[in-house]
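Right after this note come the structures.
Any read-out appearing in this document is the output of simple, stated calculations on the displayed coordinates, not a laboratory observation. Small disclaimer: the values here were computed from a predicted structure and weren't measured. Cβ atoms are built from the backbone, for glycine too; each structure is taken alone.
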Structure I
Amino acid sequence: MITFKPVVNRNGRRRDGTWPVKIRVTFKRRSRQLRTNLVCTDAELTRSGRIKSAAVTDKANELISQMRTACRDLSPFIVDSWNVDDIIAHIRNALTAEKWTLDFFAFANKYLNIKKPQTRRSYETALNAFGRFLGKETCDINEITRKMILDFIDWYEAQPAIHICPDGRVVTTSRHKVANGASSMYVSKLAHIHAAAKYRYNDEDSGQILIPRSPFDNIKKSYPPSKGQRPLEVEVVQKIIDAQPVTYIEKIARAAFLVSFCTMGANLADLLEVKESPEDYWRYNRRKTRDKRPDNAEVIVLLPKQMAPLVEQLSDKQEHPEWWLGVLHRWGSESSATVMINKGLHSLAESIGVEPFSFYSARHTWGTLARDLGVEKATVDEALAHIGDFKIADIYARRNWRLSWEANEKVLALFRWP
């Protein structure tokens with residue numbers, strides 16, 4: 001515990017007859033004194049040398065308050081290794097340093113340059129909303145308070161929805177408010193940027209805390225439900241398997257969805273990267289997590305026989321013979337393929353009489369059904385290449401992919417395949 005007390009040394013009288021006031025700092029039963037610009041006259045001291053002037057005491061307490069603030073956010077692990085001289089050095093640095101500033105928006109724009117385009121766009125949307133709320137696109141990071149964030153949430157959730165028409169017109173209507181809890185997604189993005197700034201500029205080892213606290217702590221977040229990405233019931237998946245699509249886009253979307261489902265929820269981005277046609281096994285590194293796992297998110301899939309006719313529907317030996325699923329490359333880019341496949345799935349859902357779903361539902365459904373069948377969570381994580389709670393054993397231990405293949409057999413056995 002660090003204690004502070006204003007004191008006057010009885011042997012420190014100046015030539016002009018005044019007594020300099022110092023702040024005694026005590027830590028781990030050791031004391032040091034910090035000089036101040038405060039002085040006392042004889043009339044402001046008691047006979048024993050204590051300060052009796054309320055004006056001097058108030059000014060000394062203001063200084064002590066600043067010192068307490070400088071020490072408030074020190075990590076207890078750091079303080080435990082410090083002595084009183086380290087505390088004094090930290091206080092001096094904090095009180096003599098010029099006011100440090102960091103523009104939140106400028107840092108965010110610089111930080112987002114390292115993000116992938118799709119990820120960067122989601123963060124930029126949150127920043128734009130925050131800028132509209134402030135009425136400006138500049139704000140010192142230490143001026144962001146918890147109340148400001150709560151006011152932003154209230155403001156955003158009261159905003160009217162904006163619809164972009166097919167002809168490019170932007171229509172704003174007050175009848176349809178933004179999705180319930182959508183502001184929580186934006187707050188999470190802003191909180192992530194704030195945490196990145198703290199990681200970049202705070203140095204707890206040396207006691208340099210330029211960004212003392214996060215205004216996002218203890219803010220309850222209510223995320224909106226995922227639309228179309230929910231896990232599907234067994235009956236719905238069976239309807240998709242039994243469906244006889246009428247349109248070309250429905251046929252391709254259905255085949256792509258079921259290929260993802262048969263390959264333990266492989267993402268479209270990973271399916272689009274496969275060039276040579278795998279024979280019995282498909283080995284890939286999941287793109288979304290390959291840079292976040294020490295094993296590069298490797299997955300080995302034993303290709304089930306149920307997907308053979310689906311792959312045949314998606315092969316394109318004429319225009320794109322270099323790709324395993326060449327039909328999916330006819331749309332030119334991953335984003336265009338995603339849009340068109342989801343469009344086809346929505347149309348298919350309407351034709352077979354089920355709620356709309358997206359391509360990503362295949363992944364959610366596979367993971368959910370595997371867990372329902374009693375497959376261990378660790379095996380599901382391996383099959384889906386989640387980041388998970390990766391341990392040292394996961395790096396050194398050889399993975400038994402047969403467990404994932406057996407899980408896939410159990411999931412696919414729930415259905416009747418043509």
Structure II
Amino acid sequence: MIEIALLAIAILVITLTLGVPLPYCFGAALMVMYFIGDVTMKGMVLWGVQQLGNPILLAIPLFVLAGTIMAESGIAASLLRFVNAFVGHIRGGLGVVAAVSCAVIGAISGSGLTGIAAIGPILIPEMEKRGYPREYATALIANSSILGLLIPPSVTMIVYGWVTDTSILACFLATLGPGLLIMFSFSVMNLWMSRKFDLILDDKPTFSQLSTEVAKRGIHAFPALLMPVIILGGIYGGIMTPTEAAAVAVIYSVPVGFLIYKGLRLSNFLDAGKEAATAVGAIMFMILFSMILSQMFVYESIPQQIVSSIFAITENKVVLLIFINILLFLVGMVVNDITAIILIAPLLLPLMNAMGVSPVQFAAIMGVNTAMGGVTPPYASILYLGARIGKVKVTKVIPPAMFLIVTGYVPVVFLTSFWPDLSLFLPRLFGY
């Protein structure tokens with residue numbers, strides 16, 4: 001039966017690469033399993049629809065809605081001005097602002113698209129005005145936006161925890177270390193790259209000027225800065241579940257956007273709701289189809305066969321981890337992060353358990369690999385969105401984006417795989 005599963009996966013990958021709409025891609029793979037395999041489609045569909053009623057999944061549309069509201073409300077602009085007060089006079093400081101701001105926004109929205117959508121229209125023109133090449137500024141912000149998939153709360157980790165029956169809080173904590181390390185590596189590479197640019201810098205302020213400006217901008221940014229404190233503090237303090245925190249994010253962002261920053265109006269608030277509804281509809285259909293196909297593989301004992309087949313080739317843990325990282329990277333290049341997790345996590349989890357890799361560390365391994373797919377062609381949805389927002393040809397954005405991926409991201413991928421404490425220290429600290 002493993003041959004049938006591989007055929008189904010091959011058809012899925014080929015149709016996705018050809019640009020066939022997602023439901024038809026999964027439909028083609030499901031038909032292979034249905035007509036060639038020994039699976040009853042009716043039972044699988046009923047099972048899948050029943051699984052969508054899980055309250056945990058309610059966090060996904062709520063975080064997506066919070067992210068779209070943030071992109072319109074002025075919260076992101078306030079955060080940018082506050083962070084820039086510290087580093088605006090430093091060469092390369094504006095690029096560091098991009099990376100840090102995307103991490104903060106990721107800690108609020110749980111989405112990889114929110115950073116580029118909220119920050120890109122503001123920061124890309126400003127970076128170009130200060131002397132950064134427009135394609136580099138676009139690539140840096142697009143790459144930093146994937147931090148939204150790693151800095152908790154993360155929609156992908158909610159899905160992973162649900163699919164693998166792993167603590168969602170533990171999954172959040174597992175990707176926090178790699179996410180912060182990627183933010184740091186992007187910041188360092190940006191400082192190094194900035195030496196080549198003819199940048200226009202702010203005058204270096206005196207200590208009193210800096211203190212005054214930080215206090216002034218801090219007061220204005222306080223409601224925006226309070227948002228991640230409430231959400232993350234509520235989750236990690238055990239006060240709120242991820243779903244409740246997502247609801248609080250939406251409830252908090254609406255009055256802040258309307259009354260404090262006044263970026264929200266009735267028209268763009270309704271537009272944000274429509275955008276979120278469209279995105280959530282696509283995500284939930286994708287989850288349903290991915291889940292049915294994944295369950296078909298489980299029904300046919302494909303995961304166990306994969307474990308046996310791979311161990312027949314080698315039992316060397318290092319070789320296996322390298323192979324798995326390459327596989328996840330290739331999968332991330334052709335499907336989005338949620339699809340990859342639902343499809344691949346149940347297949348590879350038994351193998352990871354057999355190798356002695358915990359489900360929590362595997363969450364981090366899957367998280368960093370699938371997030372990288374968001375800026376790696378041909379899928380590269382975040383990179384394409386960045387090029388559209390930055391008004392730059394994709395072909396010009398790809399070289400600086402790939403430089404940042406190779407120098408700032410890939411090393412963290414391997415550290416996550418071969419240094420367990422990077423992803424397990426915080427979960428252990430919280431008793432997981």
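Matching task: -25500 is the computed value of helix-only ellipticity at 222 nm (-39500 (n - 2.57) for each DSSP H run of 4 or more, over all residues; to 500). Pick the structure from I, II.
On the way: I: -14000; II: -25500.
It must be structure II, since only it matches.
With distance in nm of label points 7 Å out along Cα→Cβ at positions 8 and 152 as the yardstick, tell me which of I, II scores highest. Walk me through the intermediate numbers first.
Numbers: I: 5.0; II: 3.3.
Going through I, II one by one, distance in nm of label points 7 Å out along Cα→Cβ at positions 8 and 152 peaks for structure I.
Now for a separate question. Suppose you compute Cα extents along the principal axes in Å for every structure in I, II: which one lands on 72, 45, 44? If you can, show how the numbers build up before the last one.
Numbers: I: 103, 56, 36; II: 72, 45, 44.
It traces back to II.
When relative contact order in percent (Cα under 8 Å, 6 or more apart) is compared over structures I, II, which one is greatest? Show your work: numbers first, answer last.
On the way: I: 11; II: 26.
Of structures I, II, the maximum of relative contact order in percent (Cα under 8 Å, 6 or more apart) occurs in II.
Could you figure out which one of I, II the value 20.6 for mean count of other Cβ atoms within 10 Å over residues 120-127 was computed from?
Structure II accounts for this read-out.
Compute mean count of other Cβ atoms within 10 Å over residues 136-143 for each of I, II and report the one that scores greatest. Before the final figure, lay out each step's value.
On the way: I: 14.0; II: 29.5.
Largest one: structure II.
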